[in-house]
1. Out of I, II, which structure matches 80 when volume of the Cα convex hull per residue in Å³, for residues 73-128 alone is calculated?
2. Work out which structure the value 1.3 belongs to, where distance in nm of label points 7 Å out along Cα→Cβ at positions 33 and 145 was derived from one of I, II.
3. Suppose Cα extents along the principal axes in Å works out to 64, 35, 24; of I, II, which structure was it derived from?
4. Supply the structure label, taken from I, II, corresponding to P(r) over Cα pairs in 10 Å bins from 0, in percent, for residues 41-120 alone with the calculated value 18, 36, 24, 18, 5, 0.
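We did not get these values from a lab; they are worked out from the coordinates using the rules stated. Everything numeric here is computed off the predicted structure, so don't read it as measured data. Cβ atoms are built from the backbone, for glycine too; each structure is taken alone.
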Structure I
């Protein structure tokens with residue numbers, strides 16, 4: 001609890017940092033989903049051979065992460081520790097694995113296959129998403145690490161492992 005309380009207290013004591021975190025929590029996933037949409041448009045127009053797989057693999061990642069979250073139904077840090085989140089969040093449970101981290105990772109790995117420079121950028125953004133989810137107090141570290149691993153694994157198997 002001390003670790004999460006320390007994070008909360010340090011960030012909440014700095015209003016500018018708290019605002020930047022709130023913006024990041026919204027902006028970073030939007031960047032991933034926007035880039036993913038543009039990538040799909042590029043595939044539709046120029047390289048249709050990757051289009052179906054680039055839709056199905058992230059969809060599978062979303063469905064698997066969502067199903068696991070509902071089945072495990074782990075409490076969030078603000079529930080378990082009584083520390084209010086730094087960004088607005090009222091969801092109860094469904095913390096493990098982090099769906100934001102899983103979706104960002106599966107999209108990043110998908111992009112690595114079809115547009116490697118974009119994939120590399122999205123991998124970095126996926127890590128930032130995971131970090132902001134912990135810093136904002138809505139996920140434990142284990143939630144985001146497992147979300148990244150789950151999404152990365154689904155992306156890897158779907159894009160590289162299945163012929």
Structure II
């Protein structure tokens with residue numbers, strides 16, 4: 001066993017700022033997890049003439065979302081805090097409401113558009129703080145997430161056009 005003592009985090013972002021960034025990232029993680037569950041639920045339960053295309057599209061979306069959860073949680077850990085990881089925590093932190101019942105296919109798409117846009121907004125709200133403290137890794141993560149959510153919302157919204 002080594003006698004090396006673990007030092008305090010000294011990455012150039014003070015503790016108070018790291019705590020605020022983590023607060024925002026935790027909300028992003030909660031919304032991202034809620035979106036993941038919603039998309040997976042809709043994948044399982046979609047019906048109708050567009051079943052095959054929506055079933056496959058939702059699978060691609062929830063798979064991408066699942067992989068993103070790890071990136072967000074690991075950034076929280078790198079900033080020195082535990083990542084929220086229970087349903088109870090996610091419900092209290094999320095801005096996205098769960099969908100009850102089994103909506104019709106196009107209503108599923110509408111719910112997903114709204115949820116994708118909500119996640120993009122939550123991510124975007126963090127930029128003033130991360131810009132102020134020069135937190136480039138979080139900025140990079142947020143930029144990637146916003147790009148995915150805005151593009152996915154656009155693609156889903158296109159299904160609703162006349």
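1. So the calculation was done on I.
2. II
3. Computed on structure II.
4. I
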